[in-house]
Structure 1
Amino acid sequence: MSRLFISAAHKSSGKTTQCLGLCAALRARGEAVQPFKKGPDYIDPLWLGLAAGRPCYSLDPYLSGAEEIRAEFAQRMAGATLGLVEGNKGLYDGLALDGSNSNAALAATIGSPVVLVIDARGMTRGIAPLILGYQAFDPNIRIAGVILNQLGGARHEAKLRAVIQHYTGVPVLGAVQHDERMTIVERHLGLVPSNEAQAARKCVDEIAALVSGQVDLDRILTIARQVEPLPASSPSDRAMRAPAVRVAIARDAAFGFYYPGDLEALRAAGAELVAFDTLRDKRLPWADGLFVGGGFPETHMDALAANAELRADVRRAIEAGLPAYAECGGLMYLARSIEWHGRRAGMVGAIAADIVMHARPVGRGYVHLRETGRGLWPARPAGEPALIRAHEFHYSSVENLAPDLEFAYDVERGHGIDGRHDGIVHRNLLASYSHLRDVGGNRWAPRFVDFVRSCKHAAGNRRELVAGSTG
């Protein structure tokens, strides 16, 4: 099970573009590359999945234990010849003081060698103590090589190679010159998602060509294959159910933030996922439930507002009792309006509140939620911790809240709706800023599907419930 962990000394070192290039270049050589991303992230995995031709899965030691991570890694590696994991921030960065949820800890959990991407702008001899420090900080981490990034030319590269060879002995696996073609347009949440960026495939191909010409792919593969077998792990506890309900899911340029593992968990729980386009479709597809995930509705607010037919149909369905779940961007879409840069656009209006965008993040990072008992879904299974760990990242706030709104969660860490609550409950809708992950400590997907199933049985014929929708 060949594997490699790509990390860096600090964030914005260029590791994502290097990973993109490696995924695409190695795929072109015939490798079946399975990409992974450490921690909470929607955007980078979209690009990595595009480059590798396989969905990118999240590995998060803050949300999952070591055994679950190893089992997830092994399961996703089925049919792949190489696992490529991109870290987040720096190699030793993480929330815990002891480093237990750092990139280094994740690399150790899956027994992966590490390649360090170093932004070498302005560096010469000073690169040696940097590498030596990273080697010495944790002797259990195998830094198998470095990729030098953002180099100023051949002379700069020669100096760095000489310094690294003389002082460290760490192999230089690549030296990538500064090139504007290695830059992907950024936005407030990070890289522009590949499902929205025009000519994304061309962008990935250009990056792959640049990386393959400046990184030793043969040595990369040799290092990746020099690994010990992973210890045996327990199989997944997800039991596949026969499809029992249809869930309409918004999948388009405005809404694309879904973890592949969570979508698979919904299917395993018995949901048939039926995609619709909030920008173009005039009616909801016939469905027993609705899921609107995160995205960038603010950048598409004019097009969303212009599609009045769909907005009206969604509101009718929710008011009629259609079971629905919305996260972050989905919450924004279901509110009355979005205001951004002094402009305002009408949204669905199922939530009695308005959304205002801000220049800086309102909620950012991991959240801890405790259920209030006023939520809609069935009780959490016995054995799951009382505290739900999730994450949020939003630049918007909810304004003009109706005073009688109910909330599914009390927020013990993070911001949520107002710093104290999250999970707006309205009829059969639960809408929150928090993004849930279907992991061992919070199997939310089967709970949602069970709720949809129970509503379907109670309502009888869903076609009558969403009479305004097309079949």
Structure 2
Amino acid sequence: MTSQQMTCLRACTLLALLLTAGTITAKEILVKSVSALQSAIDKSQPGDVILVANGDYTTTGDIIIRNSGTAAHPITIAAQKNGGALIKGSGGFRIAGNTAFIVIRGFHFLHTSDKALMEPGSRFCRWTHNIFQTAGEGNYLTIMGSDHQVDYNTFHHKNALGKFIGVRGEGNQIAERLWIHHNYFFDFQPQKGNGAEAVQFGLSGYSLSSSHSLVENNLFEQCAGENELISVKASFVTLRYNTIRDCKAQFTLRHGNHCEVYGNYFFRTPGLRIFGDDHIVHSNYFEQCKPAINIGNGGAEVADGADLRSHDRPDRVLILFNTLVNNEENITRTERPNGLGSTNITIAYNIIQGGGEAVSIKGPYLQPVWKGNLLFQTKGAGQLPDSAYFSADPLFIKDASGVYHLQKGSPAIGAAGNDWRGITVDQDGQLRKAPLDAGADQYSTAPAKAHALTSQEVGHEVTVKEY
């Protein structure tokens, strides 16, 4: 399924969720206790809206949702006022398998971690405008079913092992067709040990299964749970237009193949690390990172039968049209004892301005493709061949948010000609038309559709028209 088809499907699903016409008579039920809430959920019918009165609620077990709504008439469980109902105690909302079309909205979750869960077999449910700050080790939210949406939530103040969001599946199949967008991930304190990512999308056992999910327009700030910030362990996941700022953890394609990473903004963070095959990394913006892009040095080759938990050798990865500005390290690959390196990596039409040497590659690097990169004021080209770059001032200018863009007359404009016309959008979500420009920004006077996000544009406090 293409990104355009995915967007159309989600738009149709959202429209269906908002329809109120039909023969079903919806009820609005106000509850003021956990027991009354569970009772209302057990009796709920499609179209019902269960409102939880403002106040503090302490659970002694999970609040289980087994009844289903429909696409046109979901069952909505909401706080009477956004953030006004606080759920504490030993249990949270658990959406059971085979349950569909549930909306959970506006709560402040302070209960035990690992208790907000969508079980395998659940479908088309939504968590929106909630605050997650659950207690102790474990995940704030776990997704195991497919076709779910997680949007405009705030995940913050975590100081224990576990994840803000953990995506799983069933058997060896990762959850499919998820849409995770406009969430705010803030303040994940450093942990001792593994398993403290802000978002962990899958596990090694799911890595060869296809998700066709979209993670977009999320903001990550001051997250440093472990060395990985976002860990993708699945195939066919698209991550676009997210902003990562002041996080001491790395965005990692850890296991899996065929992921697309584009239009993301990285500021003062360890950037992006890549393992696996056939990924496309384009139109991303990196500033003051160390490194910006790290190509993994393979420890094994999964395609030849190596353990799925291995650091799979990167093969046939495209690194195109990215902008790197003032990074202490730019494009790197570090040493690995007996490392397999990487093969058929394309590094083309990137702009690298300032910072360390442009490319630093350690270990085997077989059949690389280098082409059309623009360098300016770096500490040398490093391993970048003379034929693979030209030196010029890209004539960057900062926009109102402090992000560098091309201005008229830049030598980057048209530098890619008709090459790589399959790259159709830039860092601003603007259409790329041949002749293509080097770097993440295609020079345009059209309105930008994407930009580096701020905390005012994401999270539970943002008002959207559907509410």
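Computed from the coordinates by the stated procedures, all read-outs in this text should not be read as laboratory data. The structure displayed is predicted, hence computed values, not measured ones. Cβ atoms are built from the backbone, for glycine too; each structure is taken alone.
With Cα Rg over 2.2 N^0.38 Å, for residues 46-285 alone coming out at 1.17, pick the structure among 1, 2 it was computed from. Traced to structure 1.
A value of 18.4 for mean count of other Cβ atoms within 10 Å over residues 166-173, calculated from one of 1, 2, originates in structure 2.
Here relative contact order in percent (Cα under 8 Å, 6 or more apart) was derived from just one of the structures 1, 2, and that gives 13; the source is 1. Tell me which structure, out of 1, 2, gives 20.0 once mean count of other Cβ atoms within 10 Å over residues 94-101 is calculated. The structure behind it is 2.
The maximum of FRET efficiency 1/(1 + (r/R0)^6) of positions 246 and 358 (r between Cβ atoms, R0 = 41 Å, to 0.05) over structures 1, 2, that is, the highest value, falls on 2. Out of 1, 2, which one gives -2000 for helix-only ellipticity at 222 nm (-39500 (n - 2.57) for each DSSP H run of 4 or more, over all residues; to 500) as computed from the coordinates? Considering all the candidates, the number was obtained from 2.
Determine which structure produced the value 15.8 for Kirkwood radius over Cα pairs in Å, for residues 278-437 alone, calculated from the coordinates; the candidates are 1, 2. Derived from the structure labelled 1.
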